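Please treat every number below as a calculation from the coordinates, not as lab data. As the structure is a prediction and not an experimental result, all values here were calculated from the model. Cβ atoms are built from the backbone, for glycine too; each structure is taken alone.
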Structure P
Amino acid sequence: MYVNIFQHIIRFFVLVVVQIYVLNNILFLNIINPYIYIYFILLLPFETPNFILIILSFILGFTVDLFTCSYAIHAFATTFIGYIRPFVLKLYSPFDGYDKNTKPTIEFYDIYWWLKYAFTITFIHHSILFLLETFHLHNLFHTTVKALISTILTVILITLLQYFFHKSKSKK
């Protein structure tokens, strides 16, 4: 139990530091910016109570906002995905539900499940983030393309992290 909490705390800080000091300084083709810090929210246990999920999501986004001077857009986007995560998990739930003592990782569920889950949450996060960043619908097509391409890159990066840190188990 305490080891699991410690892992989440370490993951929180490592993802925030990597996001702030590395990924925020990289902008591909002037539109693509990966936001892997949301990987923290994606990996929280299924059993995480909704109010804790929302609070942790807000803290994560607020922390990124503090270091990037981005006026609470990260806090809003992460809080929103913290709120909708249970609904997305229910949408992609296996027929017999999630197994006890499993995590939302490739280690316990297949790549197809992971990609649907990660893509949905990430696209919602990026769409909100980029719409708040531009704060108008004048270039909606450009904003949507930016969100889509950044989502694809983010999902690729967090999927690589999945394979690097979580060994896949074959289903019985």
Structure Q
Amino acid sequence: MPEEIKSAIKWEVREFKKPERGRNWYIIAGALSFIAIFFSFFAIRDFKIIFLGANNNFLFTLIIILAFIIMILMESREPNMIRVKLDEEGLTLGSKFYDYDEFKEFCVLYKPKESIKNLYLEFKNQAKFRISLPLRSLDPLMVRNFLKKYVEEDLERTSQPLSEQLTKLLKL
């Protein structure tokens, strides 16, 4: 019996994943931030604390403060749902469209024991970040078979990218 051919696959994903962070996470993050800011202004030489003066690292301090502000802003809002559509033309992610010609390869990673069911799309342009989409209730085999017609498949990927593993571990 021939397999049903779909012209489009549609689903919704969260704009970003909001990790659950406990009180200890904030205490440790605050302490590490304080230590980093402290050492951007001071150094320890011969067991003495020395003010760096003009040699201190204001840019590093600014980056830490901006990261803290962004974290607070992201924590205070709920992620929106974004519509995803795969069709013959390409990938539509919210209001942004990506032609299949922009992608180098894709990978559908399905590991039920680890609760992993994601679609990864790598761009040909290495300056662009990988697109990672949770497949939620979709059949991963259906998505894989659909995309194989348009984009080369990465058969070597057997686990989540290191960046996603670290993000999950550090609750970022």
Structure R
Amino acid sequence: MSYERVLTEKEIMLTVAQHLREAIHAAKPHLLAITENRASEKPYPDKWSIKEILGHLVDSASNNHQRIVRMQESGNIGKFSYEQIHWVTSQHYRSEKWDDLVNLWYFYNKHLAHIIEHIDPQSLNNVCDVDYGKPVTLQFVVGDYVKHLQHHLDQIFSNADPRERVKWIA
């Protein structure tokens, strides 16, 4: 007879934090191996460069940092979304030094992993409207964040034509 032990909410957050750490540690040397010119290339005006994709991940880290902390304060923080096109465009990521952008992304995510592993388990069912059609829980936000990050890293490392990149579907 075998049984599977159900993870506690705390163990789930520790696992998510570990997955985030593993993803960023694995990606960082590969990101740094991308040249400045390659990271800046933008062959199509309506498709992001690699720098803009990574900049979008910095923006995602910033917005989800706020969500994660605020959702531990309140049972329902209401609407908390952001206009990703505006964020990427207004920050001019293509003119950012590539190594600096990689390091910002890496260290911000190290900090988020630290925050995630210390989330109060009693707050995991608190909700937020992130424009997914219905409010989502803090537990969902945290898991979705790591999946979203991995999705965009896969885009960066795929070397696919930007027109062929798989779109994010929540």
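Can you tell which of P, Q, R yields -10000 when helix-only ellipticity at 222 nm (-39500 (n - 2.57) for each DSSP H run of 4 or more, over all residues; to 500) is derived from it? Answer by label: Q. Using Kirkwood radius over Cα pairs in Å as the calculated read-out, with 17.0 as its value, let me know the right label among P, Q, R. The structure behind it is R.
Which structure, out of P, Q, R, was distance in nm of label points 7 Å out along Cα→Cβ at positions 48 and 104 derived from, given a value of 1.3?
Values: P: 0.7; Q: 5.2; R: 1.3.
That value comes from structure R.
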